[in-house]
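So, here come the structures, one by one.
What follows draws every value from the coordinates through simple rules; no lab data is involved. What you see is a predicted model; the values in this text were computed from it and never measured. Cβ atoms are built from the backbone, for glycine too; each structure is taken alone.
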Structure P
């Protein structure tokens with residue numbers, strides 16, 4: 001049994017600078033909020049081949065206003081090609097930015113679990129397992145959830161409600177998990 005542990009992004013650290021390509025062909029900084037928001041929700045998903053991802057992205061669309069209402073911008077990203085993402089649009093109906101082409105180097109920088117396809121029927125490239133990062137106005141990772149399985153992800157409504165609590169100045173809620 002190996003005792004090697006991959007480096008995971010720690011809560012409270014600066015989110016890495018990372019450029020990704022969005023569907024319209026433009027490059028964008030993955031962790032930088034846009035659209036008048038000062039926080040960013042980054043959702044890493046496995047790709048078109050994953051029906052659980054499809055459901056998760058469609059659910060995110062239904063609760064996105066709850067994130068926007070508390071100043072949290074949204075982006076979703078996978079290792080899929082542009083063609084795979086365009087094909088996925090038949091199954092997803094979202095209005096937040098979708099990025100593609102996440103590289104293995106970028107996945108490693110983010111501390112993601114990476115899987116190889118089980119067959120060519122699944123997909124044609126290594127892909128990231130799900131992760132959620134919430135980056136605050138200082139560019140720090142306020143919330144991190146990195147999974148190694150498609151069925152283990154944060155509930156989006158609970159996350160939106162939690163961020164509403166965290167962002168309320170009266171609550172003075174710190175980044176958690178910072179002991180030691």
Structure Q
């Protein structure tokens with residue numbers, strides 16, 4: 001179940017990242033052409049690019065958990081035996097879930113309250129609430145990703161970084 005959900009989220013996140021990155025890149029390029037080629041600019045371009053980058057960062061947070069790419073302190077992982085390493089990974093995943101639950105709850109709350117108030121974006125005049133929605137969605141994705149981390153930690157113990165580095169060095173020799 002989690003494996004299938006994880007694969008679906010992988011595809012969804014990949015498509016979202018491509019879409020947001022394409023939007024930001026294309027609009028930035030068009031804005032440069034307008035500014036330097038026609039001595040004019042698109043009044044809405046900066047706002048769209050900012051929102052696309054913000055959405056990329058929230059999608060990227062979930063992808064970071066999936067690929068273990070978040071900033072971490074590896075000193076304990078390098079010296080701790082596998083049994084202790086398992087607990088360290090488990091505790092960090094539980095703390096990640098706690099953070100993600102708050103992010104999800106307050107993100108959806110912010111979305112709802114902003115939608116009620118009818119706040120609009122400055123340039124596009126679109127409902128601001130829709131640009132807050134990725135916060136709550138990211139919380140949900142993070143929870144799913146951290147649950148997968150917990151499942152992986154209990155199905156196979158994490159390796160120490162020292163052991164991984166030694167294995168890499170052996171391959172090079």
Structure R
């Protein structure tokens with residue numbers, strides 16, 4: 001393995017959105033066991049430093065691959081289509097209208113029941129979007145479309161967090 005290998009190469013899996021999470025978790029444990037700095041405690045300084053670099057690199061790759069949103073964004077980047085979420089916020093009108101409606105509903109929500117319904121609706125939308133991400137990434141291999149879907153899911157994830165925060169505030 002090479003520290004410059006991409007995340008999929010490090011884990012020995014094909015670059016795809018769909019992956020076996022249990023296999024990923026097991027491979028992470030195996031890689032960490034092999035590269036853990038404690039195994040190199042009696043080695044010379046360069047070997048210890050390399051073990052530390054590998055451990056960090058394995059963890060970075062694992063964090064990116066285990067999270068569907070990060071994995072989709074990474075696939076886009078690997079295929080020459082950066083997400084550019086900071087300066088590319090263009091979204092379809094229907095999506096923007098849905099976001100505005102959710103924001104208004106969040107402002108108007110006064111009970112935990114209303115917020116729970118919103119959380120369920122947002123969760124269902126997220127599941128649908130993840131299914132679409134997989135089809136776009138693995139079925140169509142359309143990374144420009146995938147980048148737009150990733151940006152949309154970023155909006156949804158942020159909103160889901162806002163709903164959870166409101167629920168937490170009501171629970172205090």
Comparing P, Q, R on distance in nm of label points 7 Å out along Cα→Cβ at positions 22 and 142, the highest sits with R
Which structure, out of P, Q, R, was helix-only ellipticity at 222 nm (-39500 (n - 2.57) for each DSSP H run of 4 or more, over all residues; to 500) calculated from, if the result is -7500?
P
